[in-house]
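Novice: The following blocks contain the structures, represented as structure tokens.
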Structure P
Amino acid sequence: MPIIKSAIKRVKVNEQANARNAQQLSAMRTAVKKFDKAVVANADNKEELFKAAVSAVDSAKAKGLIKANKAARDKSRMAARLAK
């Protein structure tokens, strides 16, 4: 544990950011998995789940949680699954 006041604060802020990032990344993955399950089950609400998943991926990209290429790849794959 650091002794200097600014280092103590930095540890605390990093822990908070880590928790927030993990929660947002988990929410994105959950949205994508819900969409995948809806496509497999051929559910009626797969279009709205697609929109929610794309929004979650875009949000994660905007916050720097995932890279732009991964966001584009994920959205492309989901769109292809929706079109089938």
Structure Q
Amino acid sequence: MLTSPVRLSIVAALAPLDKAEFAFVRDLVEVTDSALSKQVASLEEAGWVTVAKGRVGRRARTWLALTREGRAVYRRHLEALRAIAGT
């Protein structure tokens, strides 16, 4: 599932963080709201990302976070890429 460049970018963006706002990830990954939303839904369905909604003042916010399983999958994926690259 991490063979999709956008999904891999989302997971990579979230990996060093406890959580991140949807807009931060969108801007970092350089995709539209709808593209990010679709990919996050796939990652959430797989159990790799959690989505939390709330408010900051009057503004609705959405936060994304990797699950423990999502972090493990990402680590394994990076290890596989390193093995392929021979590093």
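Just so it is clear, none of the values below were taken in a lab; they were calculated from the coordinates. Bear in mind the structure is a predicted one, so any value in this text is a computation, not a measurement. Cβ atoms are built from the backbone, for glycine too; each structure is taken alone.
Novice: Given a value of 12.2 for mean count of other Cβ atoms within 10 Å over residues 57-64, point me to the structure among P, Q it was derived from. Numbers along the way, then the final one.
Specialist: Details: P: 16.0; Q: 12.2.
The read-out was computed on structure Q.
Novice: Out of P, Q, choose the structure whose coordinates give FRET efficiency 1/(1 + (r/R0)^6) of positions 1 and 25 (r between Cβ atoms, R0 = 30 Å, to 0.05) equal to 0.95 when calculated. Mind dumping the intermediate values first?
Specialist: On the way: P: 0.65; Q: 0.95.
Clearly, the read-out refers to Q.
Novice: Then there is this: Quick check: -17500 is what I get for helix-only ellipticity at 222 nm (-39500 (n - 2.57) for each DSSP H run of 4 or more, over all residues; to 500), calculated from one of P, Q. Which structure matches? Walk me through the numbers on the way to the answer.
Specialist: Details: P: -29500; Q: -17500.
Source structure for this number: Q.
Novice: The value 26 for relative contact order in percent (Cα under 8 Å, 6 or more apart) was derived from one model only; which of P, Q is it?
Specialist: Values: P: 26; Q: 31.
Source structure: P.
Novice: While we're on this one: Comparing structures P, Q by Rg/Rh (Cα atoms, Kirkwood Rh), which one has the largest value?
Specialist: Numbers: P: 1.20; Q: 1.01.
Biggest value here belongs to P.
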